[in-house]
1. Given 0.95 as the derived value for FRET efficiency 1/(1 + (r/R0)^6) of positions 25 and 129 (r between Cβ atoms, R0 = 35 Å, to 0.05), which of the supplied structures I, II does it correspond to?
2. Among the shown structures I, II, from which was the value 30 of relative contact order in percent (Cα under 8 Å, 6 or more apart) calculated?
3. Rg and Dmax of the Cα atoms in Å, for residues 17-136 alone was computed and gave 21.2, 66; which structure, I, II, did it come from?
4. Tell me which structure, out of I, II, gives 27, 24, 17 once semi-axes √(5λ) of the Cα gyration tensor in Å is calculated.
5. State the single structure among I, II that was used to calculate percent of Cα pairs over 14 Å apart, for residues 153-192 alone, giving 52.
6. Starting from the value -27000: which structure in I, II was helix-only ellipticity at 222 nm (-39500 (n - 2.57) for each DSSP H run of 4 or more, over all residues; to 500) calculated from?
Structure I
Amino acid sequence: MNTEDIFALCYFGLLWFGYNWATDRHTILGRISLTRLMAEHRRRWIMNSLHRDLKMIDTQIMAGLQAGTAFFASTTIFALGGCFALLGQTDRVQAIFNDLPFAFPGDRTAFELKVGGLACLLGYAFFKFGWSYRLFNYCSILIGAIPMTQHVERDRPAAERAAERAVVMNVQAGMHFNAGLRAIFLSIGYLGWFVSAYIFMATTSFVIFVLLRRQFFSPARLALAPDPPAGAGPAG
């Protein structure tokens, strides 16, 4: 790989780290990210379960969260298998790229390194989804351990501690799920590297721009925390 490839790979890692830093820990222009706002709503949902004996609603929500996590985990496995299949067809794929007028041809080793990097990216996503699925499973058990309404009134501090444990587990599971999703989204930008380092940086920048907009400036984020009128101070 040449200097442009190395610079593009560092640029990719820097944007990924910066996006994680902004969405998980900090704000942009005084706006809290959609992910952090949803963490608070996760807490409200589980705390509300203290006031109902029949927890079918909670089990249905958990089943939906686990089903979505399992879907993405299986998807990354198929994509990972495609990467290994691609390594077996290196010569044919390189011939196709060499015929493209806007692609910068490279040698076989560079191509295999790029495919290996994509496989690592998808492998990281799979482990995140797998661990998230396990944490959602633990959370289901913790929700089942929340006392019934009559027992909540007898010892409310103990009941709130039980609910808080489920909250922490659910938030952690959501964080790992989001990390897996980010790796999947960024793998789309990573595909630009197979064309050229400049296309790689452009596609990565575009993906990060879309993700930042969804986290801080989308209608979904506005639905959770509408911004105050002008002059009222930052949101959140």
Structure II
Amino acid sequence: MTNVLLAGESWQLLTFEIKGQDVLTGASYDEAPDHLIAALKVAGASVTYQPCHVATREFPRTRADLEAYDLVILSDIGADTLQLTPQVRRGEADVDRCELLASYVEDGGALGMIGGYMSFAGVNGQARYDRTALADVLPVSIGPGDDRVEAPAGVRPTNEGVLGADLDDEWPAVLGYNRVVADADADVWATVGDDPLVAVGSYGDGRTFAFTTDCAPHWAPPTFLEWDGLPTLWEALLEDVTG
């Protein structure tokens, strides 16, 4: 069984409601890993899930901890969460977990990144993976600044050839994605417009993938999340990067 560490896919909201001279505050917490975890389990994986606030403290800090997993997936979790540990925020030197991930992949591990507002470059460039060691590890080039493409009317991905899987030529529409550029030596399995949706590549002895749309709404609508080809796609990805 493939052991997967999934980090991200959570958020907290702080709201202010103003009524004349009165200000009411509220807070909420949400997670959205369920569709992805279900698809990974159908594909034969065992998934350990760390929401963003948990990953801040508990994401692996040593190679031994990372090597408990066959694949690490980052989904909608910015580089700050990995690099600005509680120790660093206190002004103490600490491990750079992006560099740790890079060395893990170089020596044979597997890494994937799923799209979102805090993936790749992200909203206003705030995810900022372009300025970390993972920029060289992923099979795509991450541009500076805001890399989101919003497609509220929907845009349908095109199957360019998923290794070891029989999938339709066109897939259900997505409502957005992160715009990246596939590396020259990457295998692009699917595109959306002129941009890669799924790209797979190598780094050292390891394997990596980029999946540039989200694994939950709003970019991934129910028709995409409930598409019967999605577990097949994830099975092919798992086989490629960990098999």
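No lab work stands behind these numbers, since they all come straight from the coordinates. Computed from a predicted model, the values in this text were never measured in an experiment. Cβ atoms are built from the backbone, for glycine too; each structure is taken alone.
1. Traced to structure I.
2. Value 30 for relative contact order in percent (Cα under 8 Å, 6 or more apart) corresponds to I out of I, II.
3. Going label by label, the one that fits is I.
4. Working through the options, I get structure II.
5. II
6. I
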